[in-house]
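S.K.: Structures are listed in the sections that come next.
Derivation of every value follows stated rules applied to the coordinates shown; laboratory data play no part. Computed from a prediction, not measured in an experiment: that's the story for all the values here. Cβ atoms are built from the backbone, for glycine too; each structure is taken alone.
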Structure I
Amino acid sequence: MPGLQSSPTGPLSGVAAVPGDKSISHRALILGALSVGETRITGLLESEDVLATATALNTFGAQAIHEDDGKWRVFGRGVGGLSEPSGVLDMGNSGTAARLLMGVSATLPFNTTFSGDASLSKRPMERAMIPLRQMGAQFTARDGGCLPITVSGAQAPIPITYELPMASAQVKTAVLLAGLNTPGLTTVIEPQPTRDHSERMLAHFGAEVVVEDTPDGGRRISLTGQPELTGHGVTVPGDFSSAAFPMVAALLAPKSRITLSGVGINPLRTGLLETLLEMGASIGVENRRSLSGEEAADLVVESSALKGITVSPSRAPSMIDEYPVLAVAAALAEGETRLEGLAELRVKESDRLGAMAKGLAAAGVDVTETEDSLTIRGGGAKHPGGVQIEAHLDHRIAMAFLVLGLATERLISIDDAATIDSSFPGFAALMNGLGADIKECP
């Protein structure tokens with residue numbers, strides 16, 4: 001896909017539904033494949049990342065089938081019932097797919113090899129391999145614990161109690177998925193609560209999961225191994241991380257009012273919402289409802305005069321994917337915004353901290369970067385823009401700067417829009433339907 005450019009726009013208005021939640025979509029497919037019987041999924045995110053998971057599960061012997069009505073049917077093989085893949089499983093750009101399926105394969109008695117694109121092949125996998133080795137799995141990996149990786153599944157899996165050294169929903173989930181095919185009790189202790197989609201969906205499919213708060217503010221999650229999971233219907237809410245882009249765009253474009261319908265508002269995912277409200281955003285949360293154990297609502301967003309604040313590191317687990325677009329909001333806010341505790345951003349699809357600092361500075365924003373923080377002095381006025389930004393094969397960097405281009409004096413372009421489809425297929429069309437001006441670079 002060629003690059004995209006966004007130009008200054010007038011008001012945004014209308015109603016839109018963002019694609020399904022990526023995290024929930026991965027988990028629905030995986031647990032459907034590990035269940036007995038049929039799982040029907042409505043609203044699955046049909047992005048490159050999620051389709052990599054569906055393809056891999058088919059290679060494992062499950063059947064994930066796309067129906068003509070847009071729904072998905074998964075015919076599971078039961079816990080421990082997957083078969084050895086005949087070839088290498090390509091995870092594309094998806095760290096979620098790689099880590100979660102490494103967890104699944106860690107307690108299956110055969111070898112599984114995972115590969116990925118250039119970006120994913122640089123991302124750290126050792127953090128997931130450490131606990132999975134304790135459960136009996138063995139790994140052959142490139143230097144630094146990077147893909148491609150071959151997992152030799154444990155012949156006799158061992159249940160463990162593992163205390164995460166950092167807050168990571170992906171590592172937590174990898175251990176819990178490995179624990180499904182392990183006798184006894186597998187326990188993960190996390191220092192801070194992270195997104196709990198896995199715990200909710202495991203319970204939805206019939207697993208015995210106990211979640212307890214710890215005295216120091218963390219959580220202890222225990223899973224009883226070797227359950228018989230049963231296929232269920234799953235309705236996937238809209239992805240809050242995707243909704244963040246039109247949400248911030250509407251806040252910044254004068255006289256805007258949009259409604260984003262059916263967005264997931266899991267309380268461990270909405271740190272950006274809390275932060276924007278503290279900055280003075282006008283965002284209404286209406287028509288709350290439950291979708292397959294997940295909270296959802298319609299978000300009504302109106303243009304707002306934002307003010308700079310300091311965002312504590314403690315909020316990072318609930319908004320780790322939203323910092324790029326929050327930095328854009330801060331660039332147009334009045335006063336200084338300081339984002340702290342961002343070291344994890346350096347090992348995402350790109351070095352997101354460095355990429356945001358460099359791109360904002362190029363667009364005329366006054367920004368200071370440290371090893372784990374970003375300070376943005378917005379000034380509440382338009383910035384010059386008129387630059388091309390390197391997206392670094394990172395969908396969230398690409399979309400964040402396209403949102404910024406709607407509010408700068410001159411257009412902003414990104415060099416490569418291909419990775420946007422990994423999480424938000426149809427991004428430009430949805431934004432343009434609300435009144436934005438995003439198009440291919442000439």
Structure II
Amino acid sequence: MKMKFVKTGINGEGIGYADRMPVFCEGVLAGETAEVEITERKKTYAKAQLIRIIERSENRRKPFCRYYEECGACSLMHVRNMTQAQIKTQLLEEALYKYGNVKRHFVRKFHESPLTSGYRNQCKLPVAEKDGKLVTGMYKPGSNHFTEIPSCLIHDPQLEEARKAVLDVLNKYHMRAYDKKAQYGIRYLILRHLNNQTQCTLITGKDRIDQACINDLMKIRYMTSVFQSVNTELKGTAFFGSRCTLLAGKETIEVKTGDITLNLSPESFFQLNFPQAEKLYETAVSKVDPCGLLVEAYCGIGAMSLMAAKKAQRVIGIEYVKDAVENAKRNAEANGITNAEFFAADAADGLYRAARMDKVDILLADPPRSGMDDNMLEAILRVQPEKIIYVSCNPATLAKNIKVLKEKYLVETVMPFDLFPNTPHIESITVLQKAKA
């Protein structure tokens with residue numbers, strides 16, 4: 001059937017309408033007319049498969065990756081960079097208004113990424129076998145269909161170099177892909193590369209890695225450390241299983257942001273686009289006013305807490321992951337910061353605990369994609385910090401959280417940042433100020 005597409009969905013798909021029902025189709029841009037085939041019908045929407053473009057948008061370009069269609073991870077790679085910025089801003093504005101009744105004029109200038117390819121400093125890839133050798137790839141979104149991806153232009157070139165070299169070593173020692181029944185083999189390959197340092201983690205079954213294999217992995221250019229984590233769980237989406245065991249090299253790698261040096265362990269969360277992450281952190285910290293007590297919820301390894309420590313008499317970081325808390329404590333010590341403390345707790349429990357110590361002046365928060373839960377929102381409305389600086393990676397959950405917080409807070413500004421070019425994902429910083437009685 002022939003269809004005109006008028007909007008872009010949150011996953012980068014085109015949205016057209018048939019009998020007033022929205023139809024979602026991957027690979028189509030707003031403004032294009034296409035021939036499509038309906039593949040799935042639900043009560044409130046339908047999905048379609050693209051057959052051919054009839055009227056082409058001037059905003060379309062040829063994807064620069066040969067694996068664009070097979071992989072599916074970069075769903076906006078067929079869109080010009082300037083139009084990507086417009087699409088992401090529109091998705092943010094629409095979510096804020098739809099779920100949070102926040103009007104467009106609060107959204108400020110779009111911060112483009114200085115890199116649009118080669119920006120990703122970490123990969124977490126499933127491992128499979130092809131022609132008797134280990135390969136890495138991706139699962140098609142929403143499926144168990146594995147597709148080998150021989151190279152990725154979104155990865156830092158040195159990260160790509162390390163990925164290929166690690167596979168060569170594993171194949172030299174005839175390592176096998178993970179077998180669920182036997183519970184042996186390589187399940188995932190996790191690599192992080194920053195500042196000429198590569199950290200390798202092998203997610204395996206109950207394997208014992210040969211020492212000669214470990215030695216050869218450490219000979220790879222820039223290799224700083226090799227870890228192993230055993231994960232035999234059948235359910236769940238976590239990559240890491242047991243605590244990471246250091247097989248060789250250093251426990252952490254170092255990265256400097258601003259005047260702070262951070263040490264990252266394999267399980268530490270760190271933004272994937274480092275040059276743009278620095279701008280994001282610096283902007284968030286610039287919104288911190290001189291204060292008594294600054295609390296950062298979901299603080300991870302403490303990057304923003306430590307960057308903002310000079311602005312507060314006291315800083316408290318709250319993080320659920322215990323390993324990240326230990327990382328944050330070591331980072332504070334390594335940087336000679338004595339007014340920052342970190343503890344492991346649920347965000348809401350941690351905020352109440354901090355409030356019992358002193359009046360919370362400013363709350364920094366960088367929650368996961370699911371946003372703040374009801375307990376955290378209730379804790380904020382009870383504790384009532386004067387200012388909230390909310391870093392978000394999901395416009396919809398941000399907007400839903402704002403709708404609750406507007407009971408006592410006013411939105412001052414929303415600043416969009418592109419950390420993931422060629423994808424529909426967008427980060428933002430929202431500043432909320434406590435309303436005067």
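S.K.: Please state which of the structures I, II yields 12, 29, 25, 18, 13, 4 when P(r) over Cα pairs in 10 Å bins from 0, in percent, for residues 81-184 alone is computed from it.
M.R.: II
S.K.: Taking distance in nm of label points 7 Å out along Cα→Cβ at positions 41 and 385 as the quantity of interest, name the structure among I, II where it is greatest.
M.R.: Evaluating distance in nm of label points 7 Å out along Cα→Cβ at positions 41 and 385 on every structure, the highest lands on II.
S.K.: If you don't mind, there's one more thing I want to ask. Using distance in nm of label points 7 Å out along Cα→Cβ at positions 9 and 321 for the comparison, can you identify which of I, II gives the largest number?
M.R.: Structure II gives the largest value of distance in nm of label points 7 Å out along Cα→Cβ at positions 9 and 321 among I, II.
S.K.: Still on this structure, I have one more. From I, II, which structure was relative contact order in percent (Cα under 8 Å, 6 or more apart) = 14 calculated on?
M.R.: Corresponding structure: II.
S.K.: In terms of mean count of other Cβ atoms within 10 Å over residues 289-296, which of structures I, II is highest?
M.R.: Ranking I, II on mean count of other Cβ atoms within 10 Å over residues 289-296, first place is II.
S.K.: Tell me which of I, II gives 1.9 when you compute distance in nm of label points 7 Å out along Cα→Cβ at positions 265 and 393.
M.R.: II
S.K.: Let me ask another. If we compute Cα Rg over 2.2 N^0.38 Å for structures I, II, which one ends up with the highest value?
M.R.: Largest one: structure II.
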